[in-house]
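**Student:** Down below are the structures I want you to see.
None of the figures in this text is laboratory data; all of them are computed from the coordinates on show. The shown structure was predicted, so the numbers you read here are calculated from the model rather than taken from an experiment. Cβ atoms are built from the backbone, for glycine too; each structure is taken alone.
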Structure I
Amino acid sequence: MNFPDIDPIALSIGPVAIHWYGVMYLVAFLVGGALGLYRAKRSDGRWTGSMVWDLVFYVAVGAVLGGRLGYVLFYNATYYLSNPLEIFSVWTGGMSFHGGLLGVIVAVLIFARRFNTSFFAVADFLAPLCAPGLMAGRIGNFINQELWGRASEVPWAVVFPAAGPLPRHPSQLYEAGLEGMVLFFLVWFFSAKPRPAGRVSGMFLLGYAVMRLVVEMFREPDAHLGFIFLESITMGQILSIPVGLFGLWLLLRPVQKPSAAGR
């Protein structure tokens, strides 16, 4: 099937263009905040509405800065060293989940210190809120015609004009479904019961890593990077392995005290 005729610019007001990619980030943070308010009401007073929106702000800054810098460093450092002003063109795409994760970790550390609470009390509260934002971001990738899949003859393969004439796996939508919908329900229901500190965060990290490893088998590697190892391993898979291992460690490490994240 042909790629649907979607203008990447959602709205133009004079010289100002609002891109769907940016709109998806706004949707991600608003949905995360709404879910956070729902969890806060069930936290026995440990979380308030103002704390939730403060956390959303911290996470937004960490995710955007970390995601962009991560993409620059992990995926295309040579290009951006030659074109440094392009680093700020975030509306055109080019964000790294793994860089964003590092940025969010820093944001959570700062937030936890400000509110005099533990890192995992914040991280375990945050983890169930993140997957819908990942789904929104992948839909933004689809609209931007970036991060497309490998050539395929499956009936639902899409011809992306930016990728040439061959039909391809719509890997952005695969990721939206797995990292967004499936991961959301997995972590949300896992967090419905009190868990030891770090367990909910571990489930999110392990779940994301496994799903990313699977989707990367259908996703075309970045042209300037290609396969990193054995003509089959991509940069996304290499970066996901330590994420998954750390998540597994958080799930298995001996911890007795339940997390105060709230449900």
Structure II
Amino acid sequence: MPILISPTKFWQKFALGKISKRKKFVISALLLSLGIFGIETSNISWRYQAIALLAGLTYFLSAWSLAEGLNGIEWFAVLVLPTLFTAGVGLFYFLLPTAWLTRIPVIILYGLGIYILLLVGNIFSVAAIRTIQLVRSAQAVGFLLTLVTSFFLYDTIFSFRLDFWLNFLLVMLVSLPLVAQGLWSINLEEKFSWKLLVYTLSISLIQGETAVAFSFWPVTVAVGSLALTTMLYISLGLAQQQLAQRLFPKTINEYLRVGAIVLLVIFLTTHWGG
């Protein structure tokens, strides 16, 4: 049996979508990793526009990889996290030191993250049709990568040192899709219900208000971003537990304990003298 196929046959399979899902995931992750590498190693004045284009490409490659199982709201709920993950990594990568020792691991981790997100999206699309055992694990991984993505995006917003009202608007706008897909992933509903909409708006508003508070707090960009991410961990985590009907006093205490510890650390490490 021949191991290699001709380029013509390969591209025919590619165009017709006859490549296996796993191979599509690998191809998408490699292409997007090369895209991040190309943008960040080139001297271009339109780098932010290039990151936006790469985020759009992420949506289309993710759709190509998962198209067989996507229906209705899943075209948003499943594909938005990989898209925002690319935008977050691209913007955050731009803020890193130029040393290759720092940047190469980020590219590798980004490619791995995209591959994992495609696996998670595939599990969600299948679980929306029938019950599978991996859905709880996929929800946990999705929640973790939602927090990672939020940190990258919040860090980018704070790095611009904008006025408090702009921080409020941008953080709220960024939080809306992150929270929406995080809440949807719990019950995998066919439509985005009013309950999910109210939860999404409420949590995003809390994130925006927290951004306003830390706009006046003398903290570093990284610490302020960590505080916002911690707030998202608490509010989104509690809302997910509520939707899953697993919100018990012990669970609430665990989330609040984490928030209290982070807030105490931020308070103690803040340079109040200016």
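**Student:** Which structure, out of I, II, was relative contact order in percent (Cα under 8 Å, 6 or more apart) calculated from, if the result is 17? The partial results should precede the final answer.
**Tutor:** Details: I: 22; II: 17.
Derived from II, not from the others.
**Student:** Here's something else I'd like to know. Where does the value 3.6 come from, among I, II, when distance in nm of label points 7 Å out along Cα→Cβ at positions 83 and 123 is the thing being computed?
**Tutor:** Traced to structure I.
**Student:** When Cα Rg over 2.2 N^0.38 Å is compared over structures I, II, which one is greatest?
**Tutor:** Largest calculated value belongs to II.
**Student:** Kindly point out which one of I, II the value -27000 was derived from, the read-out being helix-only ellipticity at 222 nm (-39500 (n - 2.57) for each DSSP H run of 4 or more, over all residues; to 500).
**Tutor:** II
**Student:** Moving on. Given a computed value of 1.9 for distance in nm of label points 7 Å out along Cα→Cβ at positions 203 and 243, which structure among I, II does it belong to?
**Tutor:** The read-out comes from structure I.
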